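Structures given as structure tokens follow.
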Structure P
Amino acid sequence: MRKQELEFQKEKQEMEEVRREEDLDRQRQRDELELQRREEENQRRDRENDIREIELQRQRAKDEAERKRQESMAGQTRFYGKALKHYLPKMGLDPIEFPSYFAPVENLFSLCEVPPQLQSKLLIPMLNERSKSLLAKLPKERLNKYVEVRDYLLREFKLTAEQYRERFRTAVESLTETYTRFGSRVKNLFLYYLQNRKAKTVEQVIDSWSLIELRKP
């Protein structure tokens, strides 16, 4: 009886040892599979990183080429011309409106940070035919400067303080004009009226305003 028990215990121990070995084998297999999975994952990530790096270098080269293209005068003109195509207004035909035309143009140039050397090139295509004809008399070195072009046109059309005063006094909001734009137009008319009268001090401004009020019908 004792001998049977010992044999039974021995067989049990052997079976347990076999199970432990099998468990260890299974664990080793799992570990090897996990290691293989991690290696494959790392390789996949390395490939993705390599692809991203190649794409990044390609994009950098493309950006650098684009930057150089835009830095050229012609490239910059095309770039800003395309960007402002639907926003830069066309000049009307009424000379009295010209000062209020230039104000939003200048605001747009400032907002979009248009380089000064490009501003006249972008402005001239938007001018009316009479203004373009007048610019034919302007020397090239002045034609390339926005301020020169603007001031020259305002002088050539001989806009007087009386014209600004009358237009300011009779200004009405058009059906296609927003209240904000109407307010800006009226403000610009009054400012150009003051400039034509060379009103700089508070007293001069008051005198100019008094003239508007006293001449009302």
Structure Q
Amino acid sequence: MATVAEIPLETFNSVAIVNVTPTAPEPLCYEMRFRSLFHEGRAYAFPCDAAGRVDIDELPARARDNYLFARTLVGRDFATRGQRFDETLDVMLSLFNDEITAFEGKTLSVPAVGMIPKPQTRPHPPFIFGGHAIPALRRAAQRGDGWLASELSPEEVTVAMRAIGQFRADAGKGGQPFEISCHINGDPDAELVSRYADAGVDRLVVRPWVKGRDAVGNLSRLADRLGLSG
């Protein structure tokens, strides 16, 4: 394999165009590989030519989405991702509420533009934020209508909710509605559901299946066990 290009990325540490020709007599084959910054040995890979051109019309829908996602991260500064997110929210709020939006921030620049139709929910549809780091909890508390945890125990959710509560109090939002959700894998029993409820979780997002073909049946059986069917 011969790497012929390396470009810094945000959530990927490099993108490489690699010769993947199985044997010398075969026609030359290349892949564009986006190597993960966080998971060593993992990457997105897409067929391309020697110049790195990918024919997105030939990609399956999911691969096309992954390719376009990865390409949008080229040249983005990982250190300013939070600020970019906040400025994106500022632009969204203006688009939702103002006739004309023009924005000039430290990481984002938007020329004068309008958006129609506007959402019916004002000032914006509910913002539900995820993330477990302190900046993510602060953003959810100060700018969101809810927080979605992922794979946290009831005890861990309780600790995070204390921080969210303090952030909301500091922002003068302590008495306003705020929804707590938690995503968990596996097949929860009634005792675990009760522990999450006692911790203050309003909604559990469950995935009691591994293979998609089992989803409907497993969800139905889980609803029966928890007394939620019918």
Structure R
Amino acid sequence: MRISSVEVYGNRFVKADEIVRKAGIFPGDNALEVSLEKAYKGIMEISRIRRAWVSRAIPTKVRIKVEERVPIALVKWKDGIVYEVDREGVLMKLSPPSEGSIPDLPIISWRGRSGEPPARLIKDGVKALEEISSASPSFASWISEVDVSDPDVLSVRTMWEDCKILMDPKEIRRSVVRAERLLSLIGDVELLDLTHEDRAIVKRKAGKR
């Protein structure tokens, strides 16, 4: 009895051929010798796969369902290589659709980028982005970069007017609300420092009053 087909579901970024190859199950294989557990372990070696299910539809048909990791930010690796990162802080190589271009996602950065990015800093950046998005999805959509170099100050840069905003990492939600209100009232801001609870420091762009 031979495997008649291997079907893949749920994939968007990872090609079905790669998933089948990692599973190690192919049409024509002896159905009695196929190990679903081994296939599962092989699939989970793909960094972009978060969860996977391997089952038999009929004795000769194998179905593979996957749940892929969804990138929420970018991280610059050593030698200038860019990786995507998901909400769990897992790094992934750029997906095939993104080859030759950089996805429209915020960058998690810190001073001294050479060498292997520290896992803690990446997770700090992911946590900050998650909190910002929870406080205001519209504000989060304008973020181009979060700098987590300083554990006491979160530096956020926006695509909107290229404004740099300094926040207290412990008061991100409150800072987002303040930033939205102040930017809507003032505009043309180069730097907005919200690290002080009782005041905001505003630096207008050159030539603006």
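Read-outs: derived from the displayed coordinates by stated rules, not from any lab. The structure presented is a predicted model; accordingly, all values stated were derived computationally and were not measured.
Couple of notes before you dig in:
- Structures P, Q, R were shown, and Kirkwood radius over Cα pairs in Å, for residues 47-150 alone at 15.9 was computed from P.
- Identity of the structure behind -25500 (criterion: helix-only ellipticity at 222 nm (-39500 (n - 2.57) for each DSSP H run of 4 or more, over all residues; to 500), calculated), options P, Q, R: P
- Highest-scoring label, criterion being Kirkwood radius over Cα pairs in Å, among P, Q, R: P
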